[in-house]
Structure 1
Amino acid sequence: MNIATQLLEIAKSAKKAAATLALAGSEQKKSAILAAATAIEKNAGKILTANKIDMDNAKKSGISGALLDRLELNESRVKSMADGLRQVANQPDPVGKILAEWVRPNGLKIARVSVPLGVIGVIYESRPNVTADAAGLSIKSGNVAILRCGSESFESSSAIMECLQTGLKSAGLAPDSVQLIPTRDRTAVGEMLKLDEYIDIIVPRGGKELIKRVLAESRIPVIKHLEGNCHTYIHASADVAKAVKITVNAKMRRCGVCGATESLLVDEKIAAKFVPLIAKELTDLHCEIRGDEKSRSLDSRIVPANEEDWDTEYLDAIISLKIVKNLDEAITHINRHGSHHTDAIITEDDSAAEKFLTEIDSAIVIHNASTQFADGGEFGMGAEIGISTGKLHARGPVGAEQLTTYKYVVRGKDQIRP
């Protein structure tokens, strides 16, 4: 069977499963997700063995350290996957909620009610935990999922998928409610993007090139998870010790996640105190700092930046650093060079914080905390299918609630329109 035919068969079976899953009760969906979480824990050894194969192949192919970190699973990360599924399972059902209701003068009763989107196609790279996150959120929201993992995480994702389908079967739901495209061939992405008759929405989660390709080729609406060129701005009134602590975490906790700070802006009034301290902390952790001329005059460990650095998502132990005159210049810089993902201000001045939070045009804005909190799990969603940097349908972390749309339910008593 060629890839186009294979994808069509997967899409047809997904569409069929969607009609049933959309009507599944809250307890049945919860049971499936909880059973999948248990299966993941019981099969941790099998998942880690599969992940070792992926890691060995990735190392041979020369994948960067940050991407290896995204790919790697260990006992703690496997447990986190299971815990995330349990959190999703125990959340309120987002389907069937009355979002608004009113009565018209003619007696018509109108309600806006949440319903599943239908069939979701998720295309992602590197991170095998997305397999569990996307599946759990899709089941919770009554959606069927077709998952296309990156070739580098194929073995890990396949092992996780077996556990997810075990959960579905145990709850009496169709195993086709969640499917993994069983090929590493990249042409599968192009074929998937043509299936607008069967797939209702595409969620791409990966690098800039993947997103560009999906946006260019897709016949299906896209919730885009664009790059995370995230900023941390150190305001003139920042507590220097707090600012250093938060910045180090925002950059170095995990360099390869989309919420990692890639650009650091420092107010010129605090730069002389802050820059040498952060330069020492980051360089001690083997992070390269690429700065403008003003920052380099304050610390010799900073290497020259160029214009491209202000627009770059490194996903590595590299950060750009720019000295700005004031809050207004910081806001202008972020809105121009940022990717509208996550941006933070460190300040003890509440009015400056409010101005920043209001005027920065990003999906997530943060005051006095690390940008690494840009995560559905940290937002209490249990997991996320991605962080949307667009403005239509969903923005920010996309959890189960964001994977629903709505319909209008109108109840009458024999009314006719004059």
Structure 2
Amino acid sequence: MNFSRRRSRGVHTLRTRAVRRDGPQQRPRIALYSHDAQGLGHIRRNLAIAKALSPLNADILLLTGAPEAADLRRTDGIDIVAIPALAKDSDGQYSARHLGLDLTATLQLRQDILRAALASFAPDLLIVDKHVRGFKGELEAALAVCRRTPTRVVLGLRDVLDEPEVARAEWRADDGDAALRAYYDEVWLYGDPTVHNDADVLNLHAPVRATGYLASGRVPSPETVRRPRSLGTEPYVLGLLGGGSDGTELAYAFARARFPDGHRGVLITGPHLPAPARRAVRDLARTRPELSVHTFRDDIEHWYAGASAIVSMGGYNTVCEALAAERPLLVVPRVTPRAEQLVRARGLQERGALDVCHPDDLDSESLTSWFARTMAAGNEPGHRRHGLDLNGLRRIPAMAASLLGLQEVAHSA
């Protein structure tokens, strides 16, 4: 299909469809897809985008492989369709997380649910997270349905997919260029291209719009932060493991580190930290009154904003939230089976936005030393982050409105 012809045809028919939609309000419909095989990063990013789209007064449907999404806070107008969950092991191999089905049967079930949900919901805009055909092609049948309708389709790429050669090889294996031509109207890059630009890495031949990092607005300002009661009034440093599935070593190191004078240590393990590690750090906390351990917090944004310093894995959302909080940040990135977190962390380190500890160098003493240096340096990193584009969530409503033909929203956003 000629890309420019499809693009112009989509604009015309979308506006016709919007005024013909049944119902008194004729609200636009937006769907967001994420495969969610490891951790909560994809669904948390999509939920942040969904919340940012609230000025469009749209009905928003999140299609996710993370059943934990039901426990995450969401605003009116946002609902969830959970597809059977996947798990990824340390070698990067996938399987069903909960069902006894093999991977082929699980993917077929996910594909059928995705196609039925999108055909029934009939979105005006579909935003696809990372996988151009869906995970192992599971979205392609639904994309073919959308192609026959006025639905506009966007591919959303986080700032870093992997090391450049790996990212290019996977894109070629998915025949990404052909899928982009066949199904998509444009690409949104969720990052600052002066730090890393996967659109250039992949040499994409499609309209690409950089949003900036999806950071600003995710964490309350120090003036409006609501300090969780369980923290008391003592200053604290925060340890974050993302979903927790690969956070065991960081959990042990943080739980054994010496915290700055007058500070507590607060560790949030994530729901997927292996049970033996969870038991071990909770046992340590019973012997250390200055350490508290939590599995999951649905008000995590307030915990960021009140921290004196943050140590975390290097996932996209955790890094964005810590940057938005303008707290000193030490990232301990995952390095296998993907180098995404390492590439992101080193790029931001070069800009002075954070510090990096390679997992080979991680132990309790390295964290103790970083805490001491950070407190001595004055605990105010905000100036180091000037020049980074952190305003993606503020731009996305206007970008979506432009695709939907909602010019009045686009101009006011």
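Read-outs: derived from the displayed coordinates by stated rules, not from any lab. The shown structure was predicted, so the numbers you read here are calculated from the model rather than taken from an experiment. Cβ atoms are built from the backbone, for glycine too; each structure is taken alone.
Structures 1, 2 were shown, and distance in nm of label points 7 Å out along Cα→Cβ at positions 32 and 336 at 4.9 was computed from 1.
Looking at structures 1, 2, which one was distance in nm of label points 7 Å out along Cα→Cβ at positions 80 and 200 calculated from, given that it came out as 3.8? Going label by label, the one that fits is 2.
A value of 27.8 was derived for mean count of other Cβ atoms within 10 Å over residues 128-135; which structure in 1, 2 was it taken from? Derived from the structure labelled 1. Hey, distance in nm of label points 7 Å out along Cα→Cβ at positions 104 and 256 derived from one of 1, 2 reads 4.6; which structure? Of the options listed, only 2 reproduces it.
So Kirkwood radius over Cα pairs in Å, for residues 360-399 alone, computed for just one structure, reads 13.3; which one of 1, 2 is that? This value belongs to structure 2. Quick one: percent of Cα pairs over 40 Å apart came out at 24 when computed from one of 1, 2, so which one is it? Derived from 1, not from the others.
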